[in-house]
1. If relative contact order in percent (Cα under 8 Å, 6 or more apart) is calculated from each of P, Q, which structure is the one that comes out at 30?
2. Work out the source of 12.8 here, i.e. which of P, Q gives that when mean count of other Cβ atoms within 10 Å over residues 18-25 is computed.
3. -1500 is what came out when helix-only ellipticity at 222 nm (-39500 (n - 2.57) for each DSSP H run of 4 or more, over all residues; to 500) was calculated for one structure; which of P, Q is it?
4. Who wins on FRET efficiency 1/(1 + (r/R0)^6) of positions 26 and 106 (r between Cβ atoms, R0 = 30 Å, to 0.05) among P, Q, i.e. which is largest?
5. Given that semi-axes √(5λ) of the Cα gyration tensor in Å, for residues 42-113 alone, derived from a single structure, equals 24, 18, 11, which label among P, Q identifies that structure?
Structure P
């Protein structure tokens with residue numbers, strides 16, 4: 001895509017931001033697993049971890065996704081940009097679905113409004129890191145630069 005920059009000068013910063021987001025997801029998931037061990041997987045109660053509503057199911061999902069983002073960040077190149085972009089879209093969709101089911105029996109992940117807001121912010125941060133984290137050859141960077149000059 002011509003509108004996504006290649007070899008952005010701030011790429012290391014975006015990569016770090018993506019890695020920190022993965023670290024947050026992993027920490028949230030692990031803390032949730034520790035505090036919710038022994039409870040139902042999709043319990044719908046008032047359990048809070050780091051100020052967010054959660055249950056064991058969402059804690060496990062967060063820990064797995066955080067680990068995947070961290071591994072992709074360590075691998076680098078365009079793997080982290082692709083994973084960040086895909087998970088960013090996924091978190092945005094999850095946030096919208098959670099918002100739609102917030103006060104219903106379909107709230108299987110025990111989201112609160114705070115959790116929904118945090119999930120949407122995580123999605124936006126991962127999207128930003130994915131969009132600006134691409135690496136390419138000098139020819140791709142020159143083609144992007146030339147396309148920007150035409151506009």
Structure Q
């Protein structure tokens with residue numbers, strides 16, 4: 001069965017927590033059209049404050065993405081791994097894995113916050129958005145509404 005993965009990483013600093021840059025960050029898409037990809041690869045899109053949140057697409061090997069994918073009796077089990085654990089803002093219990101039937105897709109979002117070891121630099125943040133489809137899809141699948149949404153974003157203060 002086909003598995004299609006799109007991983008979007010948005011990164012910013014405290015400078016983008018308000019005003020015009022925050023508006024530009026918040027307007028960044030949560031899904032993109034799919035390019036032609038090599039087998040076993042995910043569509044990886046980086047958007048960062050330093051680039052004005054312009055999307056920079058590339059490919060990543062499926063083993064490099066922060067998601068556990070497992071076929072279980074005709075369903076795809078999808079669960080985001082937390083990497084790195086020390087970057088998680090406080091949040092209640094993590095939700096369970098999602099199980100997709102063929103033709104379904106999930107959007108799973110997870111955010112992080114970091115500071116330097118000595119606290120010299122300010123806080124930095126990133127948001128990982130994983131769009132994962134099970135079964136054959138067209139290139140615009142992640143521009144539509146997902147079958148399931150798992151929002152694990154916590155407060156970043």
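1. Numbers: P: 36; Q: 30.
It was calculated from structure Q.
2. On the way: P: 21.5; Q: 12.8.
Only one of P, Q returns 12.8 for mean count of other Cβ atoms within 10 Å over residues 18-25, namely Q.
3. Details: P: -23500; Q: -1500.
Source structure for this number: Q.
4. Largest calculated value belongs to Q.
5. Values: P: 27, 14, 8; Q: 24, 18, 11.
It was calculated from structure Q.
A short reminder: the numbers here are calculations on the coordinates, not readings from a lab. Note that the coordinates shown come from a computational prediction; the quantities given were computed from them, not determined experimentally. Cβ atoms are built from the backbone, for glycine too; each structure is taken alone.
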